[in-house]
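**Q** What follows are several structures.
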Structure P
Amino acid sequence: MTEAGQIYYQHCRPLLDGLNEAERALNNLQSAPQGRLKITAPTTYGESLIAPLLNNFIVQYPGVSAELVLTNQKVDLVDGGFDLAIRLGNLEDSSMMAKRLGSRRQYVCASPKYLESHGAPATLADLTQHNCLSGTLDSWRFQINGQEKTIRIHGNLHCNSGYALLDAALKGIGIMQLPDYYVESCLADGRLVSMLQQQQPGPEGIWALYPHNRHLSPKVRMLVDYLASQLAAQALPGALAR
């Protein structure tokens with residue numbers, strides 16, 4: 001081969017390899033997904049939303065097997081051999097690729113029983129006069145004139161379980177701030193009342209993450225697309241879907 005031919009070959013070879021890879025990927029996408037998936041998700045969100053959708057995905061594609069690890073710890077996807085992670089809120093790890101699956105909102109809520117006895121806070125400053133039930137943090141997030149503001153709160157119950165805080169609020173113990181998937185049904189049927197809507201923080205992202213340097217296999221891509229479409233379909237109309 002001449003020197004010119006060698007140079008021409010070196011430039012064309014990657015193009016041919018890319019074409020072959022594109023054809024293989026297209027063929028794979030046109031077939032049913034198969035094989036093992038390893039996924040991690042936050043505990044409560046994973047139990048409530050991701051696990052049922054993953055189970056539906058397996059029913060639809062029985063050639064897929066899955067391991068779902070529910071934890072609120074930020075696991076290392078590469079070292080742990082994970083194909084996919086579901087993360088909530090702001091993303092910090094720039095070494096990962098991300099696809100937004102949807103969003104969630106935080107709601108400040110209390111039961112009618114509590115409000116009858118203590119009234120409703122009209123301003124953020126009024127929260128100091130109320131029994132505020134705290135989770136893993138002793139502060140709540142709000143938005144004022146487009147800027148995020150954090151308010152330190154105080155109360156007689158601190159628990160790292162959202163469902164425990166929900167139960168306490170329903171029993172009239174105090175006010176809480178929790179994401180929509182905890183409270184949407186209670187807001188809809190009147191067991192809880194939403195407050196301070198004008199200062200409600202903006203929507204937080206729900207993300208699918210996967211390693212930047214790992215080829216996204218068809219089965220993972222199909223699962224990500226499935227989760228995105230199903231979460232969009234489950235979004236409620238009105239205030240809770242905004």
Structure Q
Amino acid sequence: MPLAIRSTLKWGYEHLLPGFVSRPLDFRLRDQIVRLEGRKSDFNLDPLRGTHAIDMTAWRGLGSLGYEIVRHVKPRIVVELGSHGGFSAFCLGLALRDLGLGGRLYAVDTWQGDPQTGEYGDEIYQRFLDDRAALGLQETVIPLRMTFEEASRAIEPGVDLLHVDGWHTFAAVRRDFATFRPLLSRRAIVMFHDVRTIYRGMRWFWALMRLRYESCTVPYMHGLGIIRMP
């Protein structure tokens with residue numbers, strides 16, 4: 001039995017992801033992401049130049065890939081948990097707008113901070129709104145200034161793309177995923193940011209997810225973990 005699985009069973013986490021031990025590896029998603037990597041272009045993100053969002057993000061190098069993922073998935077509903085300055089939301093939102101299929105992105109954040117980002121005032125949220133207006137994304141990117149739990153009751157089922165980028169403890173990210181999993185569509189893609197960082201809980205959660213789901217890890221910009229729902 002592989003060491004990762006033995007360790008998981010030893011610490012009793014097998015109940016978190018039932019059936020993960022026997023699930024075979026599947027590299028189709030990884031191969032698709034590699035193809036999208038070859039297709040990406042920063043020209044698609046030119047409208048973001050000069051916005052506040054581009055100056056306050058850890059997602060900068062992932063923007064063009066996120067754009068291509070949206071173009072490939074063609075989601076009807078996108079949900080982002082943790083938007084802060086808005087860079088990732090706007091990258092995904094630009095792709096939605098360019099697709100022209102009427103997709104919407106719900107950007108969920110209290111815009112008050114947390115123990116990892118620190119607390120801040122309304123200026124971050126106002127910059128988010130200003131950038132959204134400058135990009136012409138008022139009809140595409142919908143901010144929900146509330147907790148993730150509150151948003152889960154406000155968003156209708158059928159989420160095709162979920163981006164989880166909230167508080168990076170094991171308990172928090174597990175709770176975020178569990179809260180929104182019932183809202184996911186049968187073809188949903190889920191992205192987790194910061195899977196290769198100093199946050200041990202996030203790294204451990206991602207290690208478990210890789211054992212349970214068809215997955216791909218984008219190794220740069222603090223790591224983007226991507227899974228496809230079975």
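**Q** If distance in nm of label points 7 Å out along Cα→Cβ at positions 110 and 134 is computed to be 2.8, which of P, Q is the source?
**A** Comparing all candidates, it corresponds to Q.
**Q** Check the numbers for mean count of other Cβ atoms within 10 Å over residues 158-165 across P, Q and tell me which is largest.
**A** If we compare mean count of other Cβ atoms within 10 Å over residues 158-165 over P, Q, the biggest value is for Q.
**Q** Comparing P, Q, where is distance in nm of label points 7 Å out along Cα→Cβ at positions 78 and 174 highest?
**A** Going through P, Q one by one, distance in nm of label points 7 Å out along Cα→Cβ at positions 78 and 174 peaks for structure P.
**Q** Matching task: 2.8 is the computed value of distance in nm of label points 7 Å out along Cα→Cβ at positions 38 and 54. Pick the structure from P, Q.
**A** That value comes from structure Q.
**Q** Can you tell which of P, Q yields 21 when relative contact order in percent (Cα under 8 Å, 6 or more apart) is derived from it?
**A** Source structure: Q.
**Q** Given 23.3, 91 as the derived value for Rg and Dmax of the Cα atoms in Å, which of the supplied structures P, Q does it correspond to?
**A** Answer by label: P.
Taken together, the values in this text are just the output of simple stated rules run on the coordinates, not laboratory data. Just so it is clear, the model here is predicted, and its values are computed rather than measured. Cβ atoms are built from the backbone, for glycine too; each structure is taken alone.
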